[in-house]
Structure 1
Amino acid sequence: MKYISKLFLMLIVIVSVSSCQDDDAEFGAVIAPSNLTLTASIQGQSAAEPNGDGTGIVIFNAASDNALNYTYDFGDGRQGSTFDGEIEHRFVELGTNTYSVTVTATGTGGAATTQTILIDVLSTFDDSEAKDFLTGGSSKTWYWSVAENAHWGVGPTNLIGGQSPEAYYTPAFFGVSPFGRYCVDLTECFYEDEMIFTKTGNDVTFELKNFGSTYFHNTYLSQFGGPSANNPNNSDECLPFTAPAPGLVTFTPTLDTDVPETESRKTSIILGNDNFLSWYVGSSEYEILEITANRVVFRTVQANDPALAWYHVLTTEVPVNPNPNCI
């Protein structure tokens with residue numbers, strides 16, 4: 001009997017080991033990428049301008065054996081990732097600065113290999129006035145300009161159906177009426193948001209305070225746990241959401257836009273850490289159309305539908321609900 005018991009235990013051990021080996025076989029070998037190389041091409045680089053033409057744009061190319069993806073740390077507080085190893089980045093610190101750029105190539109099982117290079121890049125673009133308007137020189141909080149007509153709305157990025165040229169830079173499709181997102185169950189979080197720009201030295205950071213929920217375009221609801229049970233029509237709605245951590249703001253010249261120069265400042269901002277200005281349409285880049293010390297108009301293109309441009313009119317005045325009893 002003891003012999004049979006021992007034989008039974010041995011069989012269990014053999015089956016267990018065999019099972020683990022099968023699992024390992026299914027997972028595959030853990031292989032770290034090898035022969036990793038990293039090169040950089042600075043826009044406008046020449047013998048006369050060895051650090052570039054001042055745009056600060058650099059195209060990086062990484063290559064290796066057995067890599068599944070590449071993650072970049074650009075040495076300026078910003079990161080990026082790509083599957084094929086090529087990525088474009090704009091350095092924005094004024095003057096010629098040295099950056100330590102590291103790429104991490106990741107293989108199967110998370111095995112990783114890194115490579116670092118030093119690069120000197122010239123950046124001459126700055127919009128100090130816009131920075132001061134947004135931050136007041138230190139820190140400033142912005143809100144939806146709820147009393148204005150079309151303080152939030154959408155228009156085309158292509159002129160279709162015989163629309164006037166103004167459709168490029170106005171919410172020609174739809175503009176919400178004054179206080180138009182108050183007293184609506186699915187949108188009750190919208191006007192609570194605080195958008196804070198803070199300046200330290202010449203750097204600006206952005207923080208979104210959404211108090212636990214964000215208003216999402218309906219095409220993004222499924223990515224963030226929606227639609228909710230009280231939204232059978234899959235309309236835009238507020239969903240529980242933890243706002244991204246504060247991130248650096250990149251100020252860039254606006255290049256890829258159909259908005260005429262007379263209707264735009266031709267400065268855009270890119271919010272770090274995948275931040276966004278309250279309304280979620282998958283974008284972190286915003287063109288500044290108008291800006292003063294207490295009012296700003298932004299335009300952003302919807303990430304999953306580049307035919308749509310969204311408009312945000314913000315103010316430094318705290319929103320006041322004209323009918324507080326309705327919520």
Structure 2
Amino acid sequence: MSKLIKPVDYKPLLTMRQTEQGIKLIKDFFQQNLSTELRLHRVTAPLFVLKGLGINDDLNGVERPVTFPIKDLGDAEAEVVHSLAKWKRLTLAEYNIEPGYGVYADMNAIRADEELDNLHSLYVDQWDWEMVMTREQRNLDFLKDIVRRIYAAIRRTEYLVCESYSVIKPFLPSEIHFIHSEDLLQMYPDKDVKERENLICKKYGAVFIIGIGDKLSDGKPHDGRAPDYDDWTTPNSDGRKGLNGDILIWYPTLNRAVELSSMGIRVDKEALLRQLKLTGQESRVNLYFHKKLLADELPLSIGGGIGQSRLCLVLLHKAHLGEIQASIWPEDMIKECEEMGMAII
């Protein structure tokens with residue numbers, strides 16, 4: 001059985017041709033806004049990296065990357081990227097980017113272990129961005145400032161979409177609300193993670209949940225994070241741990257919370273060693289990326305990923321990623337989508 005979310009009385013507001021035009025409008029406008037807001041310049045991103053260098057994003061640590069042998073490298077294995085979380089930091093060093101500036105890339109990835117539904121696809125496209133920062137900026141106030149700037153770019157893009165298509169009405173709130181994952185747990189102690197996200201997003205409309213990766217008071221993390229990119233163990237100004245988080249919005253079309261971005265201040269040497277120890281992955285210190293970080297050859301940075309198809313989905317008021325991107329879906333899901341008016345590409 002498919003895991004399809006079935007919105008009641010769903011009717012697409014745009015034709016397939018209008019949808020394609022809207023996708024281009026959003027992608028062109030948002031990336032220019034993001035670039036201007038955070039002072040980022042575009043760089044060309046890899047689709048795959050060599051296995052064994054520690055460069056690929058390990059996500060939650062259990063997802064299997066798509067791999068293939070390279071004939072001209074003696075059948076050395078390459079991995080299709082999950083995201084560019086660590087590759088971008090290497091790029092900052094290679095380009096000798098100064099503090100306050102950074103890079104962004106159009107990232108295309110394959111996540112073969114993804115559980116497919118309205119919001120999850122085998123094909124992942126996102127704007128991966130990374131900015132050089134100073135030691136003094138490694139704090140919660142700086143993280144919140146960057147979140148607000150990204151959210152402002154999202155709202156400007158929503159305004160453009162509504163001006164371009166009169167049938168689409170704005171729904172995002174003017175401000176984004178901040179809450180730590182531990183405080184969210186204390187607010188809804190009898191709810192699971194997704195229920196907590198839904199409740200807080202429905203209450204505020206747009207939320208940044210701080211502190212993703214470390215165990216909470218119930219012994220479980222809010223969500224998984226690999227130990228070697230986001231800093232989820234450093235105490236912040238309010239005594240809570242974690243300098244990272246997720247941007248989520250309440251999406252009326254699907255009547256649920258939708259994550260648009262995962263981001264955070266990246267690990268320094270101390271946080272890397274601490275998190276590798278916590279996760280029992282100390283052996284990673286011998287990998288290429290980790291050696292460079294521990295040798296002070298990589299800059300301090302903040303970065304993240306913003307889902308392109310997801311942003312298009314919510315701003316065009318669609319109900320399924322298959323209405324935005326060409327991917328592979330289960331046959332029963334495709335049939336159900338057709339019956340409900342979701343035009344799968």
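A few notes on this one:
- With respect to percent of Cα pairs over 26 Å apart, the largest value across structures 1, 2 is given by 1.
- Structure responsible for 3.5, with distance in nm of label points 7 Å out along Cα→Cβ at positions 33 and 185 calculated and labels 1, 2 on offer: 2
- Parent structure of the calculated result 0.45, given that FRET efficiency 1/(1 + (r/R0)^6) of positions 169 and 233 (r between Cβ atoms, R0 = 41 Å, to 0.05) is the read-out and 1, 2 the choices: 2
- When FRET efficiency 1/(1 + (r/R0)^6) of positions 145 and 297 (r between Cβ atoms, R0 = 30 Å, to 0.05) is calculated for each of the structures 1, 2, the largest result comes from 1.
- Parent structure of the calculated result -3500, given that helix-only ellipticity at 222 nm (-39500 (n - 2.57) for each DSSP H run of 4 or more, over all residues; to 500) is the read-out and 1, 2 the choices: 1
- In terms of distance in nm of label points 7 Å out along Cα→Cβ at positions 57 and 73, the structure with the greatest value among 1, 2 is 1.
- Comparison across structures 1, 2 (criterion: relative contact order in percent (Cα under 8 Å, 6 or more apart)) gives the highest value for 2.
Just so you know, all these numbers are worked out from the coordinates, no wet-lab data involved. Just so you know, these numbers come straight off a predicted model, no measurement behind them. Cβ atoms are built from the backbone, for glycine too; each structure is taken alone.
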